[in-house]
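Each structure below is given as structure tokens.
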Structure 1
Amino acid sequence: MPNLTYATTNECITILDTHEQKFLFISPAIADILGITANQLSENNWLWLELIDENVRETVDEQVKSLLVNESVELSYTISISGNKVKYIKDKKSLVIDGFSGHKILTSIIKECTPLEALTTAEDSVFKDLFYKNANPAWIVDMETLRIVKVNNTAVANYGYTEEEFLLMTINDFRLPEEAGKVKVYFRENEKFQPGNTAVNSTGIWKHKSKSGEIIYADINWFDVTYNNRACAIAVAADVTQKLQYQEDAKRREQFLSSLIDSQTSFLIRIDIKGCYSFVNKQFLKTFGYNHDQLIGQYFSITAIPQELHLCQEAFAKCIANPGKIIKLVHKKPDVNGKLYDTDWEFISVTDDTGQVCEIQGIGYDITNKLKIEAEIKNAAEKLDAFIESITDSFFIIDNDWKFVKVNSAFEKITGTPRGEMLGKVIWDVFPKITESGFGKAYYGMIEKRESVKFTEYFEPIHKWFSTSVYPSAEGLTVYVKDITHERRAREEAVWAKNSLEALINNTHDHIWSVDTETRYVYMNEAYIRQIFYITGVEPAKGDYSYKHTGYNQQILNDWKIYYARALNGEMYTIISESVDQLTNVPLFYEVSFNPIYAQEGNIIGVGCFARDITLRLRIEKELLDQNERLRNIASLSSHEIRRPVASMMGLISIMDRDNFFNPDNEQIIGHLLTVSSEIDDVIRLIVDNTFTG
């Protein structure tokens, strides 16, 4: 039974046993607040609901009926009492379990309130839904201090800060320094930001920084509120980071494709799966003197010389067989008049929605002059190699006065600085933050020692890892910079995945190991290492030959040599291996699976093995077979051995003189019955013996 707390004179308490649908308590103030008596409510448990405005009655009823145990709900509604008088009511209902009876008890604290109080309660409910249940991060900002005074769970989850950390921050604390200045400018330029303004305002997309340092692009919308008697604003931040990345990727792909189609240096062709041209760009037609109709629909041999046609056919076949893999080809192409051009190509298969190859796309270059120049300036191969490498890597050259002499577009891209702002200027003036970094120290060292150096460093201002190679010369330094951020992250993720996999593999009692093509150990889990050590007394190590230890007899060595050979020939199979525990002399049985391990190229590079101890399983199976055999014996005894004496007994009983029990013949029959009973007893003993011993 719940404890009764007497209500104050301006509120009414009711306690309803929902199981018995009976009020356990109704305070006297109900008459003053709801205009009904305790007796009336006892006779009709839902009389209070009938007083509520019919426009919200159903909603209130649903909220009460959906209450879970130990939950509460604060309701605000109006009621109509005698004389059409309207009252504003605040009603807090809670559902609990009676510890004595186990029944669900609905308690209500009902009091009359002013219209303003009722409105505030309703607004609080809406606010909670809009703020706390919002799928986007949201926070309330004090407009005078810019301090965060409330934050929702989505913001905590997305940004990584705890609620306590958020409440110690201003909105500038999770922005980049340059963004903080933009915030001040925005507030200064937007005078409409005044308390009481109910309009929703869009501030556009801003860069935020999570606790882990990740950049989040957020589309911010806000509106003014008064919170704790302070002029505040609610800001809702929609994360558009991925959307912007998709847009940027799509833009780059479109620009790249357009540049290839209209290129004056690159060839772009497409070939269908029959080997016929389906597209050629203008530069291809211009260089080789064909028109569109002469090539489209023609087999690609039309633009190949007979001596090298097999190279084109091999590249075509590789593309068909390896979707997504880039196939390179360097060969000579004749123009319409027979003039030969050296061309360099990269082909890749194009797949449809089902993953089937539908076309082959090739990007090529006329390298005739390039090869000619390489032959003429062979003595300048080192500089030429550096130039070729710069196609994929960023590079720049600085003179002995630390001024930029040359930069490429890749370097412009990673630094976000146009080459016009770098050329002719001192590197320390353009990038002052690198002075004390590993970059700066390396550059000074190169000038002094005149030695090449390579190093890797994280550059904090743009949150990237770079692999840098610096080559000194008499004129200054040539620097190659490669963005390896993705490689670093991939390596870290690979290490994490490897450690996780090893932890999982080493958490099993099953034996897992692999060997190479020479049957040397490549990997072993701890369970396998312990088992081999238990058998041989020697702990196996990576690189050791599997099952060639002196602890094994020649038969075991021969068997395992055959097992591995089968798997190395491509067979995937399972065996049952039998052995004897050397300490307990108990037979042991293992189910061993052998699986070939393939390299990416499709060749077999080893064998993966998985062994599970099935001794207990086989023992149970044998016991079940033995038990079935005993049951069959019992059934045989029951159906054959016991039937004969039982039949005899039934025959003797049938010839007894039941009318004259003292008939002398009955005595002889009873003697025979005793004999038959003894036979039945012997059979029953035999059945019992078979039950336990078989």
Structure 2
Amino acid sequence: MCYFKFCSRANTLGRVKSSKKMICLRCSIESWKGNKYLIVFDDVWDLGVWNDLKFAFSNDKNGSRILFTSRFSNVASEIEIGREPHNLHSLTDGESWELLQRKVFGKEDCPQAMHELGMEIAKSCKGLPLTLVTIAGVLATVDYDGWQEVAIMFTSSMVYDTDLCKNSLQLSYEHLPHYLKPCLLYFGAFPEDREIETNKLMWLWIAEGFVPNTEPKRLEDVAEDYMMDLVSRNLVMVSKQKSMGGVKTCYIHDLLHEFCKFKAEEENFLQMLQGYDELSVFNVPPNLPRLSICSKQEHFKKSRIYAPNLSSLLFFNQVEEYGWSKMADISFVYCIYKHLRVLDLEPIWLNCKDFPNEINVLVQLRYLAIRGCIEVIPPSVANLSHLETFLVTTHYAVGTVSLPETIWIMKNLRHLHIMGYSPCCFPNCNLENSSKLHNLDTLSILFVSSGKCLEEIVKKIPNIRQLEIKLSEAKESSGYSLESLNQLESLESLIVSSNSFHLQHDIEYCFPSVLKELTLDYLFLPWSKISLIEELPNLEVLKLLGDSFKGTRWDMKGGGFPKLRVLWLERLDIVEWTDTDCDGDCFPCLEKLLLVGATLKLETIPSCLMSIPTLEMIKLETAKDNESLVSLVRRIEEEQRSYGNENLKILIDYYNYN
């Protein structure tokens, strides 16, 4: 039996109309027909989209369910489900104490000396889960005296539930270490209910100077420690996890978001403006350091807020705006805000084909994110000598983005990403005399035309940890050599793809032993060449996508993939996948197996998959008529059950191509 789940956080349901999300929703509904599903619409503010979609749902009388949650009683009563809405009650004192213990101590027991004090604090939270969870984040970091302090503060003069929540957030904020306070307040720069890319957020923290240099530890590792600390304190919630662990996207509760905005404004740390109404009447406080704007592009351009001492400017689209017609001339930004350290204009299509030369006068920039039809980055970009993060999003009409020779003298560059549709070309002349980018930590997408070209660039980025490269048709008749990648002794994550659906040349590769995550796409390698990947001692995540390997048979060697936790196979023509000579010792650590593709026609699978004790989940995405593959997955499930693995989850999702 298959289950499907769709979640719509917060008030985004009312904003999804006439967008790409609506198209995705309708396609999903079609694919769900005839299957048993659970759909969750979470924190609904209005029923506009539901009124458009509800007629698409037929009652197949198979136990399917649609669940709505809302903070507004009128929304709940308007859904017309034929029964009264279920109103959530506050937690009892006993339930409150149980939740508080679980959040503070996990599976461990609460020390007897803390019992009475803890029950008193739990009772003071008046059954409000947010208050309990927030206070738990404080209690988990303090000793008995700290518990007494919290109890005294929390049992005095608190009457209203809203005040109780605010006071709990204030208390949690006051107990934060000094270095975490600006990191938390920075969430107020993002629009409410927005999933935030954690990497981008941490790069912003670094650019703002919130993260100190603690060599030999990298700044990014310190920033990640800060993020995990906020998560452990129940202040930041995880939306998506990275394949290798850690947080991919995150968000904060809307009440905490309001607190961050208020506190940031109160301390003249940051101001967040939403919509033209706020933009048009805004009086700039003296020495305002940071400004975040969420509005239409035309309103941002019209406002021209004068804040000459501004050090950070971030822009977010209030509504989705696509296409060339929305290109904007915002050159006033470079004239007014000359002391910027952070400039994020990524949602705005700049009305220019060349890199805006005016940006080069912003010599204090640490973080720059722009979008446009930019084909060439000029040599003058090296004037931005402090730049650490450089993000350029391009249009599909742009072939490649050429970087200047002066890129090699930008010593502080840590993150260089050409995103969207176009890879970047490094200058290939005079490389022997060029400097190295010792601080460069992540790079994408690097366009590679030859093995020699790659070899020369690899020498210049010795400490890179995350790298994405795209291969063109090789110039050498002998094909490609990617063996120079083995020189990158810090490389943890690598993506290799090609710009051709029929790459005509052989590829020789040798990956560094430290590699933890590898993604291959459209490389057309024979399965015989996968043995080098099987032997990688630290590989944890492997994604083989779109004809990365060609052929119908994959024979694994014994002892392969000693540390692999996640295996993703997508759009491959493999039919026989065997481990006949492995004695069942492959994948000893495998936790997740993902099989994706409507045409995936696996008929045999390795016997080791039947008995791996670590296997937690198998996810299958395929066509409805691919019954043999579904049966294969069910067979793994049955065998795993026979070995005592009762916790294995099977998730099956069917494509609909009609």
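We did not get these values from a lab; they are worked out from the coordinates using the rules stated. All figures in this text were calculated on a predicted structure; none of them were measured in a lab. Cβ atoms are built from the backbone, for glycine too; each structure is taken alone.
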* Which of 1, 2 leads on distance in nm of label points 7 Å out along Cα→Cβ at positions 75 and 459, largest value -> 1
* Asked: Comparing distance in nm of label points 7 Å out along Cα→Cβ at positions 51 and 627 across structures 1, 2, which is largest?
  -> 1
* Which one of 1, 2 has helix-only ellipticity at 222 nm (-39500 (n - 2.57) for each DSSP H run of 4 or more, over all residues; to 500), as calculated from the coordinates, equal to -8000? -> 2
* **Identity of the structure behind 458 (criterion: volume of the Cα convex hull per residue in Å³, calculated), options 1, 2** => 1
